[in-house]
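Listed below are the structures to be examined.
Readers should treat all values here as calculations from the given coordinates under stated rules, not as data from a laboratory. Just so it is clear, the model here is predicted, and its values are computed rather than measured. Cβ atoms are built from the backbone, for glycine too; each structure is taken alone.
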Structure I
Amino acid sequence: MLSRLREWSAQRAARYAPRPSDPPPSDGDPRDIPSAAFDRHLFAADPQAHRLGRAEADAAIALAVADGHALAAQHAGTPQALAARLGVGVETVPGNNRFGTVFQFAEYAAKPPHVLIYQHAMDTVGEAAARYAIPLLPARPEDVYLAHELYHHLDQQRPIPISRAARATTFALGPLRLTSGLHTLAEIGACSFAAALTGLPCHTRLLDLIALRTIAPGAAAAMEAALRRR
């Protein structure tokens, strides 16, 4: 009986214990965060990132950034025209695009090739860009996020996607060496491609950050704190 009472008391205490609050919104100007910090922040999320030294990581990031620029140079034109040429369907979804702590701006599906654009997110990005005086014209938020997803389509059509262009060693024993690709390189390449294709004068992840300052200030503050440590 006593053990049951202790168990119930522990469960109740855990249920009603005060939870840590979200960090306060940052007061800094997000526009002063360098593009390299956004790329390193993306790269650090890769499960294999810790296996590379700083020089190796920087080389892998530079490879993905250069790939995004090169692909944009090969596919000049508007993202909508490029989607039509590639046979990628584009649909704008007016409904909710927030699932718990995940906030989606757009997403790509390969079969069939299709991009969903979340209108509420685009409206939020547009308002935030105006508030922070980030020039988007002649592009719109929809153009930037569509271009981002089109990079993923182009990347997946290649014999060697960017995630396999640089590799991390996961196991080594004498001459035996096992390696793994770096999946976040595709995100870095997509950001580079979208900015180059649309003429955006900043890193595309800055748009994510300023939108999150409105949608989820705590998440934005945590992201910005991590970015400023890069």
Structure II
Amino acid sequence: MEAMDFERSSISWTLKGDDINGSWRIIATACRQDSTDCIYLAPAVMAGKIFGTDRLPIEPPFSYQLVATRDRHAMVREGEARGRSDSEADHGVTFSSFEIHAPRNARKRLEIGTLDSGAVTQQWPLSVRLKARGQRGELWSLEFPLSHISTRAAEFQMETGPVLIPRDLIEIPGASIAAGCYLAYIFLSNANQVDLLAFGPGGNQRRSFGHFARIGGIETEIFGR
């Protein structure tokens, strides 16, 4: 069975009006069934002065994270720097070229009921695919590498993220939205249900992963190498 090859996946670009090229790895995807226009998530990094010669971190510090489709991108920014708000635009506004490399390869599907420390060690690294139907009836496939798993006898629990949760799957009041998706850490101990902590403003107006939600009626697939 084929699954996303996160180890070889990347997003590459050239800044418009500048010969600066960049690449970012991909850590999560969200795809509608029978659609090639998926949504891709890159990991957050701290902002730095590109090719600087002095202290490289930008002050005050802030992080930024890319969410992209084939035609558009959103940048999620968080930190102390004022005026560093989220943004979204067509690729052509910022980039002269923008390419998403998302290969798939044959991966072994693992039976969830047989997950134990031996299987996890032998098949590591693992990735996860969640299938869930949206509020408009569309089937979504969410894929991401697994960061952490605990097993005991026939029990398991997984924690990983952040991943992309399309707004079509669930409304999470107060959570921030980028490219039609929430960013969320996930908790999975039931193949038919996933718990989420989504990113958004908290009581002090600083954003954090504190907005709880739960999606039921899902299908979970685990893949080994």
Tell me which of I, II gives -0.31, -0.81, -1.18, -1.30 when you compute log10 I(q)/I(0) by the Debye sum over Cα atoms at q = 0.08, 0.13, 0.16, 0.17 Å⁻¹. II
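Hey, distance in nm of label points 7 Å out along Cα→Cβ at positions 94 and 126 derived from one of I, II reads 1.4; which structure?
For distance in nm of label points 7 Å out along Cα→Cβ at positions 94 and 126, the value 1.4 is produced by structure I.
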By the measure mean count of other Cβ atoms within 10 Å over residues 142-149, tell me the structure among I, II with the highest figure. I
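Starting from the value 16.9: which structure in I, II was mean count of other Cβ atoms within 10 Å over residues 166-173 calculated from?
Going label by label, the one that fits is II.
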Computing relative contact order in percent (Cα under 8 Å, 6 or more apart) for each of I, II, the value 30 comes from structure I
For the read-out helix-only ellipticity at 222 nm (-39500 (n - 2.57) for each DSSP H run of 4 or more, over all residues; to 500), a value of -1000 was computed from one structure; give its label from I, II. II
